[in-house]
Structures are given as C-alpha cells and as structure tokens.
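Okay, got some structures for you below.
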Structure I
Amino acid sequence: MTESGSPLDGVDLVLADLDGVVYTGALAIPFAVDSLNTVARSTRVGYITNNASRTSESVAEQLSSFGLAVGADDVVTSPQAAVRLLSGLVPAGSVILVVGGEGLLVEVERAGFVTTTSAEDAPAAVIQGFHPSVGWTQLAEAGFALHTGIPWVATNTDWTIPVARGIAPGNGTLVSAVHTAVGRLPVVAGKPETPIFEEAVRRFAGTAPLFIGDRLDTDILGANRAGIPSVLVLTGIDTGKQVIAADAKSRPTYILEDLRQLHEPYPEIVERTEDGASVISVNDAVVKLADNTVTIVSPGSRIDLLRAGCAVIWRSGRAIYGLTVPTELYAP
C-alpha cells in the first residue's frame, strides 16, 4: 500500500499543547521531548496551553528541564490570549477583578491594568482562570462584580485537567459555578475558542501551521475552528474509544500513538465497496461496515486499526450509537 508524507510535510509552524502531549504532571511523556527537538531543528515550534495558573516563564523553565530548547516567548498561554481580549473590552489602565493565580495576575498587570480581588473596588471587568487555590470567596467576589453587567473574560472552560494522580476538575467547573450565580457566560480566550490560536499564529508568523493536542473537545475542536490541521496524540485525555465517536467538528487530521509517528509517513486510507458494504484499508488493517455492523476483516497494527475504524465510521455519516462496533477496534 502506498503512503503519503509525514504530518510535517509542508508545515512551517508546529504548535503543541502541553498537558497530555509533552508532560503529565511533573513527568515528561515518553518520546515527546526527542520528537519535538527533532522538529525544532527545521521547523518553528511553539507551545500552547490553557493552563492559567502559571506564567510563561515558569512553563518554559519546566519544558527546559525536560531537555527542550524553550524560552518564555515560545509559550502562548490562555491568560495572554485572555488579556488581549480584555484590552478590546475596557479602557487601558482599568481596574480588573482577577480570579486565578500568578499566571493570570502577571499577564493582567503586564498589560498595564490595575488588579483587585474585591468587587467593592468597582472593577471594570472580571477575568477568570484556574488555580488550585481558587475557592468560594473568589468565586463569590466575581459574582458580586458581574451582577453589575461588566465584561467577563475566562481563560478557558476545560472541564478537566490531567495531573499526576489522575483527572481533576478544571476551570470549566469554576466558570460554571459563577455562571450559575450570574446567569450569563464569559467571553473565552482558550481552546476550543480561536483567540489563543490566533495569538500563536500571529506571534510566530506561521503560514502553514500544524497543531498537536490530546483531547477532542478543546484541542481538536479549537484547531478545526481556527482552520488549522491537527494531530491527536493518544498520550493524554482522549483514547480510541472517544476518537471513533468524535463528531464532525472534533475530528483530527491525523491520529498518532505517540510523537515519534510525527516523523513517519502517514498511511493512505483506501476505500472500496464490496457487496454493498464500505471497506476501509490502512496498511494491513481492514475494517468493513455492512448495514449497522462494523467488522474487523484484518487487524493490522493497533493504530492502523483505529485509523481504519475511524474512517469507516466517520465516512458513513452515521451516529456511533446506531452502530455495532467491536471493542477490539479501539481497545488500548
């Protein structure tokens, strides 16, 4: 079977998510560092994170400790994108109520705004990001301020975050608490919204970017909205089970087991019709959809089987819940 070029062909900017792509908690993900260093020898690499609790300097320091050649300017954070949004909503030098940690506070002050944590200071806007220390008191102050009708900007609305001990509640849960109290939603800067992608492409002057992420609902959906080809790498939140069920807006351009496969030829997806059934081949993996049943004709490698399964389901236009799908198709 013929193969196409690698996902990197024709790309002049690689944008990589961090949690679930480069690291999980304090640990680097196997093969990620070496693979990204190899990319950086010939292509501009930037890093995008929805994490609002840390500064770009601290993120760059952690990445450098893993062996990546990264400076603060190589890291685009959701607070940076959020502050750019904020600058278009309120006058320069305004008082801003900040709900979050150092990563958000530093960016708001760096932009020339005056920060507060109290609604009694009559803030011109509220900006909200995740930090483990955020609790009821801070959320209540945001609610008090927002009842006056001022703008509300959120760094992101991720429902979960991956940490060393597992999956924990993310900023979306905290934003939801405030939303419940005030009855309206914020303007959002981070993935899956487009401002953070636009900030990254602007900063790095990319004309043919590729984005790498580990979750469909923020990374891949956001890249698709921004018109950027995407890689889903199966080292973080979403697994094969979620990928085969992805809706049309959240489907990646490429599916990889780990970042070593960035540098490998991406296999051609071959489709044919056989006795009225749709048959998809990816290298030695062959999957068939007849009526409402997906059948594995030949398993091939695990990743090629998943790619074939995704192709046959996605191209059918049918909802996953209406199909019978063998668990072997997406088993880890």
Structure II
Amino acid sequence: MAMGAFIAGLLIADSPYRHEVLAEIEPFRGLLLGLFFMSMGMSLEVSAFLEQPAMILGMLVSLIGIKFIVLWPLAQSFGLRVGSGAAVALLLAQSGEFALVIFGYAFQAELLDASLFQQLLAVVVLSMLATPLLAYLGQRLASLSTPESAEQVEEPPMAPVVLAGFGRVGRRIGKILASADLPYVAIDYDSSVVKRERANGHHVYFGDGRRPDVLRSIGAGDADLAIVTVDDLQATEAIVASLRAAYPHITILARGHDAKQCRTLRDLGASLAVSENLETSLELAREVLIDRLNNPDQVETSLRRFREDYYASVDNEIAIAPADDQNR
C-alpha cells in the first residue's frame, strides 16, 4: 500500500487537478504526517545509538557522501552550475520518510533483526536532523556559484499572474499575456475547460478559486497581480475577498457587469473592477463617433471623460440601477 500511495502521489503531482487535490488533503496530511513521525520516534531506541555511536555516524557520513557523489554530476547534467549542483546534491543527500516505511515493513516481515533495524532507523533520523545544516551549506555553495561577468546576470523572473477563471474572457487574457511573454497560471472549476485548454497548451489547472488553500497551492503568494474573470458575481466576490484577506499586497483586477457590482468588488478589496457592459458600450460608441466625427482625438477625449465619470460613481458610491446600464 505504501508503494501504491507513493506512485499515486507521483501521478497526481503531474495532474492538472493537483492543486485542488492538495487543498483537499492538506488538513489530513499535517495530522497523519505528525502521527507518522511520532510513531517512528517511539520506535527508535536511543540506546542503539549510544552503544555504537561511531559505527552509526560512519553509516550516516557514508549515506550522505554516496548520495552527494551520485547527485552532484546528475544536477550538473541538467545544466546547473558547479555550486548550484552541489547545493542541490546536499539538499537531497539525506534519507527520507519513505526509508522509514520500507525498513518498518522489512522489520515486520522479519527481513531485518531488531538490532539492524534500530541502527538503520537511527541513521535515517540523524540524516533528517542534519537537513538544516546541509541546507545552510547548500545555500552558501549556491551563493558562490555566480556568473563570470555582470553582463551574464539574468533578470529575476517576473512574479506570475494568477487568472481565476479561464472561460472566454480569461482565455483571451491568457493568450494576450502569452503573446507578450508574460508568465501566468490559471485555475478554473470546470474540468472540461481545464482538459480542453491544457490540450491547447495553456497553463490552467483545476481548482476552486474561492478557497484560500487552492490559491496558495498555485502560487498566489508569489504573484503580484490577480485577474478575476469568473462569470459569476457571487463566486467573483468570494475570490476577491479571499485574495485580499490572504495576500494584502497583491493587485486584484476583477470583472463586473455594471457599476453597482464594480462598487461591491471594490469594497471587497479589488484594486480595479471593470464593467463589461460599459466597455462594450464604449467600443460600439467609438466606431459610431469615428464614423460620424472623423476626429480620433475628440472621440478618445469624449470616451475617456465618459469612462472616468462612470467609474467615479463607483468610488463615490453612487448607486446605478442595472436596468439603466442595460438601456445605456
């Protein structure tokens, strides 16, 4: 069962549904992981280490050394610099909790005697306790792996844009961002949309944007901009509120239907709420004015003034009935 769970985890990790799955199991993961390490700690006999400390420490050094020797060339083969490759090798050189599972099953199956099981258990636990030190050494090695010249220093990658909703509006925004080489990650709660758009090469995953844990799993904490394009006012309000509560620094752009809905979204924390009714009206009006006035500057001035007056009603909390917007 442990191997089956391990393989299932690998399959889910490469699935477009992984963020939603991670959000679903996260409460149980913390609880069960704590119980697992508690049970392993209760199985460990400290006397086994005290009886043969030199041998166990030698096994620990051998474990870390062998894994480092294997991992360092592998990391470099993937294009990492010498220092960065060494840092990766150090971070992965310790043993993991799956070794505890394997040794536990082997002991239950009487493939290991009690003495050897305790020695192996001590080596695994000590290697995990050494992880902070290995991480520190890896960080120092990575900092030494600098480009040869200042011209070779790459700019840090731009924080990704989060798209909540990948329907018609979200999909067009994603295409525009991709054409400008701006990275983004999108989520949608319609599995058919996710499957179709991933087949078309878009970076979209299955997930409910109203859940803070889903937003966290897709990297919203590292993003500096979120665009909410869901065609559902209640869902849009919930997503905006979740984003603002969890990430006060993030800029939130939201899609609304009219000024009243835009005002609600602004109250919930949206940095900008765009009325789709208004923008459609403005585009139609632009074509009429250009045809009649034949003065592009005058047309843009008129449209800009109208847009400013319209959105000023949002900031000034002037109620505009939806029916009035539809008749406009």
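Taken together, the values in this text are just the output of simple stated rules run on the coordinates, not laboratory data. Just so it is clear, the model here is predicted, and its values are computed rather than measured. Cβ atoms are built from the backbone, for glycine too; each structure is taken alone.
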For mean count of other Cβ atoms within 10 Å over residues 204-211, structure among I, II ranking highest is II
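Kindly point out which one of I, II the value 30 was derived from, the read-out being percent of Cα pairs over 34 Å apart. Don't skip to the answer; put the middle values down first.
Values: I: 30; II: 48.
Considering all the candidates, the number was obtained from I.
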Given that FRET efficiency 1/(1 + (r/R0)^6) of positions 244 and 292 (r between Cβ atoms, R0 = 30 Å, to 0.05), derived from a single structure, equals 0.10, which label among I, II identifies that structure? II
Among I, II, which structure scores highest (criterion: relative contact order in percent (Cα under 8 Å, 6 or more apart)): I
Upon calculation of mean count of other Cβ atoms within 10 Å over residues 116-123 from the atomic coordinates, which of the structures I, II produces 15.8? I
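For structures I, II, which has the highest computed value of distance in nm of label points 7 Å out along Cα→Cβ at positions 68 and 188?
Working: I: 2.3; II: 4.9.
Ranking I, II on distance in nm of label points 7 Å out along Cα→Cβ at positions 68 and 188, first place is II.
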Quick check: 4.8 is what I get for distance in nm of label points 7 Å out along Cα→Cβ at positions 100 and 180, calculated from one of I, II. Which structure matches? II
When FRET efficiency 1/(1 + (r/R0)^6) of positions 60 and 172 (r between Cβ atoms, R0 = 35 Å, to 0.05) is calculated, the result is 0.85; to which of the structures I, II does this value belong? I
For -8500 (helix-only ellipticity at 222 nm (-39500 (n - 2.57) for each DSSP H run of 4 or more, over all residues; to 500), calculated) the corresponding structure among I, II: I
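Quick check: 5.4 is what I get for distance in nm of label points 7 Å out along Cα→Cβ at positions 140 and 260, calculated from one of I, II. Which structure matches? Intermediate results must be reported in sequence, preceding the final value.
On the way: I: 5.4; II: 6.5.
The structure behind it is I.
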